[in-house]
1. A value of 38 was derived for relative contact order in percent (Cα under 8 Å, 6 or more apart); which structure in P, Q was it taken from?
2. Determine which structure produced the value -16000 for helix-only ellipticity at 222 nm (-39500 (n - 2.57) for each DSSP H run of 4 or more, over all residues; to 500), calculated from the coordinates; the candidates are P, Q.
3. Please state which of the structures P, Q yields -0.31, -0.97 when log10 I(q)/I(0) by the Debye sum over Cα atoms at q = 0.09, 0.16 Å⁻¹ is computed from it.
4. Figure out for me which of the structures P, Q the number 3.9 belongs to, where distance in nm of label points 7 Å out along Cα→Cβ at positions 37 and 125 was derived from the coordinates.
5. Who wins on mean count of other Cβ atoms within 10 Å over residues 85-92 among P, Q, i.e. which is largest?
6. For mean count of other Cβ atoms within 10 Å over residues 53-60, which of the structures P, Q scores highest?
7. Of the structures labelled P, Q, which one yields 2.2 when distance in nm of label points 7 Å out along Cα→Cβ at positions 69 and 109 is computed from its coordinates?
8. Which structure, out of P, Q, was FRET efficiency 1/(1 + (r/R0)^6) of positions 117 and 157 (r between Cβ atoms, R0 = 41 Å, to 0.05) derived from, given a value of 0.35?
Structure P
Amino acid sequence: MNKDIRPTCVTVIGWAWIVIGSLMFASSIMALFAFSMMNKMGNNDPNFTNQIPPFFKLLPYLSVFQSGVAITGVVSGVKFLKLKSWSRNILEILSWLMLLFMICFGIFWEYSWISMSSGQTPQGFDAMGAIMGLFVISIYSVPLAIMLKYLRGEKIKNAMNGYAEQSA
C-alpha cells in the first residue's frame, strides 16, 4: 500500500479536533474574563459576592482544566494529521469524554427543564423544551459517536501503522 495517502476520515477527524480544541480554548479564555469581571463587580458591592452561586467560584479552575483539554485536543489533532499512532488514543479518549459529558448534560437539561416547567407553563411548553434539548444534544453526540466509530476502525488503525489507502 502507498504510505503517502492519508485516509479522508483521518483528515476530517484531525481538523475537527483542531477546531474543537481552538473553540474550547477561546471559551476558557472568555470564562476567565467573565470571572475577572464578576470579581471587579464584587469589589464594589459586598453583597454581590454572597449572591454568586458557589459553582462560579470554581470557574478559574474549570477554565484551566478546559484549556488543558483544548491544547491536548489541538496538539493531538495536528499529530493525528501526521499519522502519529499515539494521537489516535488521545483523540479516542477525548471523544469518549466529550460524549459522556454530552449525555450527562442531556440528562441534566431534561431533568432541569421538566422540573422548572412543570405545572405553571402553557400546554406543550415542557414537551417543546424536552424535544429541543434532545435535538441539541443529538447534534453534538451523533458526530462524536461517528468519530469514535472511525477512530476504532481498521482504516485508521492501518493508517496509523503506516498502511494508508491506495490512490485510485
Structure Q
Amino acid sequence: MVAWLLAAVALAIGSCASDSRDEADVALERTVGEYFLGMAAERPDENRAAMARIVPTADDFAALLPASAESLWAVWGPEAARLVAEAPARAQEYREALPIVAVRTSDLRRDAPLVLARSLAFLPPELPVRGVVIELRKGERVASAFVPVRGRWIWIWDLERLGSIASAPR
C-alpha cells in the first residue's frame, strides 16, 4: 500500500514540475509531497520525522534573523516541539486525503497584506517566501509560509507574528 502511495504522489508531483518552473519552487513542491507522505505513513516515527523536517529550528532562526533568533525561538520552539510530538495523531487524516493531485506554490511577497508585509520586511529581501496549495482527492489544503534556509525549506506558520516579535524590545 505504501509503495502504491509513493508512486502515486511521485507521479502527481512530477506532473506539476516542468522545465520552465523555478528550481526552488520545484524543490519546495517535492518537499511538501515528501512531508505529506511522511505524515500519512503508518509508523509514528515516520510521522514525527516528516514534521521535524519542515518545522524551523533554533539554528534556522539564527541563520535567518540573528538579532531576533532567541525571541523567535521562544515562540516557535515550543510550538514546533508540540507539532512533532503530536504528528502521529494526524496520520489517518493525511492517509484519507491521498492521493495528491497537484502541488502549487505562490510568491507571498507579491501583493502581501499589510500585516504580512510588515513581517516580510524583517526577512532578507532576496529570500523567497512561498505559500503552498496542495490539491487532494478530497479538496485542497493551504499552507504558508515556506522559506529556504540552510539547504532546506522550512514552514513558518503564522508568519504574520514574526514582525511583532522581531521588533519587540529585548
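Laboratory data are not the source of any read-out in this text; all were calculated from the coordinates shown. Keep in mind it's a predicted model, so treat the numbers as computed, not measured. Cβ atoms are built from the backbone, for glycine too; each structure is taken alone.
1. Of the structures listed, the value fits P.
2. Only structure Q yields this read-out.
3. Going label by label, the one that fits is Q.
4. Among P, Q, the structure yielding 3.9 for distance in nm of label points 7 Å out along Cα→Cβ at positions 37 and 125 is Q.
5. Sorting by mean count of other Cβ atoms within 10 Å over residues 85-92 in descending order puts P first.
6. When mean count of other Cβ atoms within 10 Å over residues 53-60 is computed for each of P, Q, structure Q gives the biggest number.
7. It traces back to Q.
8. P
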